[in-house]
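The next part holds the structures, each set out as structure tokens.
Each reported figure results from applying straightforward, stated rules to the coordinates on display, with no laboratory input. Only a predicted model underlies this, so the values are computations on that prediction, with no experimental measurement involved.
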Structure 1
Amino acid sequence: MNKRISRRCFLASGGTAAAILAGGGKVRAAPRAPSPVYSAYHEQMVSGSTPDTVQYQWVRAGVDACLKAMTGQASAGDAWESLFAGIGTQSKVAIKVNCLNTDVHPQFATVRALVESMTEMLGGTFPAGNISLFDNNLWTTGKVDACYGGARLDALGIVHGEDSYPATTTVMVGGTSMYVSRFWAEADYAVSLAKMAPHQYYAGGLSGVIKNMMGAVSLANDNYQAKRDNSGFHDGAPYTAFRDLFANWGGAHLQLYIVDMLFACRHENAAGWERVVKRITMGRDPVAVDSYNVDKINELGMNVVQPVTKAVPQALEQAGLGSVAYDLVEPEVALPQVPSRDDIDALLRARMQGQATDGQVREQIGKYREQ
């Protein structure tokens, strides 16, 4: 598999040394080495300018290309197993999606690609019913169903719906105890799936994988109430709420961070799409993923706050939670070759000799049947 690696390590304006000086000489965590960020692009991911022109097979190819490049595995199912170490058929996976509004959210094709690739785990036996898709219900009751359509989500076989915040799990955030989403708390593994979007009010002007998890905690039991400016979730520097959320809970309960960059919207409350970008981006370091997100938004001229900054990623880096420097890996995106009957027979023989996995066999048989 060919891939291009950028040697540039993008750092936030001013750098850490300047930040230390500006802070009166306070000692902060040293900058970390660059983290890899995987971003798959293909012209055919979107054939027009609207969501109905998204091409699922190419989105799935982009998701798979990133997963395989990240883990070095030959199949998507094996890649997920590598990311979700120790997963079993009873394990639960939660996908926190940011439905910014019913017009602007990660595309259904991206959700479908994640779900269908996850079910290839464990030789194709991982149940879709063990996967949940959730968001808070702020502003829109049943927001996830309103964004994607309950029937389409039912067809995927996943759990979906409004979030709730039971009293059983809490996390200290900005000096306050907050309730954790039941979907997130009950999951063994979790993914943050964000939309590529600036934010007209939010600190730094970014609605990314870090901010996405703000909606997974609440001040109120069983009712989403955001913790506002004095906590650092919005405009309250030094953004202690995000630092605490990731230090006290998120870092241990999230395995992957994804930005759906098929389209970019103007800002969180916008209707429709401003740019067609045709990318799927992911990584294991939320700081690096959002740093690339900022750079890409600014490159496209999508600024709402001028410029969109790395203020929140910097705050997490200074707490030792990630790196704003990144190495960009752009894996080759291609549709899988359709296997022949002879290919299937050869793979079955390889499986009997321990040279192929059940997941690889099932994947190829599925492609053969789809012809």
Structure 2
Amino acid sequence: MKVLVVHESSSFAFILQRYFPGEVTAIYFSEHVVISQVKNPKFFTKGKGFYAQIQQIKKLSKEYDVLLCFGWLAASICYLAEVKYVMYFVDAYIDPEHRIRKNVSLLKKILLDNLYKDALEYAPTVVGALPHDVKILQKYRQDAKTIFQLIDNEMFNPNVKKIELKKDKFVFLSPQRIEPDKGQHILWKAVELTKSDFVALQTNWGSGDYYNKILKVKPSKIEIIPKIKREDMPSYFMSTDATLGQVSMTGCSSIEREAALCGKPIFCYPPENFSESDPFYKGSSDPKEIAAYIDKIVLDKEFREQLALTQNAWVKKVFDNKKTIQQWKEVFEETAKKKPHRAKLKYKIIFKVLSIIENLTHRDFSSIGRNIVS
């Protein structure tokens, strides 16, 4: 079985390469931190436009049994290329009202709305990383399946070497992006209300108006540090006392799981109407209640240690790599037997025309699908 992973933004391809009994390759739009872990990554040709990316996937697909897509843009390219693909939703916006940024033209929004709808509707297979995602997906695809994410239990464990932190107080690690959906505006309000003595190391990872605005109201207990390389994350987990996982759109995400594997207690809170049940704090998004909970983690050693044990056991039980790999093997085999849908003619005409305009004007319209939230 040969699998091409398209535009994943976590460490999924790297872990799949390690555990899956077949050939796994990954292709990206540009280089970013996860790629350093992936063996022999491929890249979309720069400056050639969206139509060229479709043609590139169509050509590459002849070498693979199935493609695994992360995000709306990757799935749209695979749909337009008329290949066999699996849509995998990991901590992603699913409902139409959330998946396209608000600052796009009406014409572009209509095009993307329709394209994403068809990419989902005609995907040979649709998978969600958590039951919460699948419940949303089943409004659009009744056959959506749940397959939990793979977990890197070799890299993340309590036996890694610690780094030296020059801190004489309780230290939280807060390694998530500084973005609205990660909830710093609520978390930092809560930090201001805490009574215990601690520091939270927030990685400097973000951009845009929200990022610039939120940094201006940073509490004194929040300390901004450089973004951490993935290979250094286990050492940071082991050298700090607890992790602020912030808000997670689908509950326990990769940072929470990895910290739990290192035996560290984690705090996070969920989005509204979250339906999962796991040992990560989900009691409230009220800053006063969050502040009290953070203080309890800092001040109550017995509570902190029990929380870490509970979270560690839950992650190991739920995120079982052996079971997950078997599920992916079955999904890939089933998808490889299916016939891909033909893309609608209107899209072929639109993107062919855009390609002609690109060649005539020497402009690159590959950003046509970049206005995607996740």
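Observations on the model:
- Entry that produces -12500 once helix-only ellipticity at 222 nm (-39500 (n - 2.57) for each DSSP H run of 4 or more, over all residues; to 500) is calculated, selected from 1, 2: 2
- In this comparison of 1, 2, the computed figure 5, 23, 31, 24, 13, 4, 0 for P(r) over Cα pairs in 10 Å bins from 0, in percent is attributed to 2.
- Label whose coordinates, when Cα Rg over 2.2 N^0.38 Å, for residues 49-160 alone is calculated, return 1.20 (choices 1, 2): 2
- Structure (1, 2) behind the derived value 11, 39, 38, 11, 2 of P(r) over Cα pairs in 10 Å bins from 0, in percent, for residues 185-328 alone: 2
- Among 1, 2, which structure scores highest (criterion: relative contact order in percent (Cα under 8 Å, 6 or more apart)): 1
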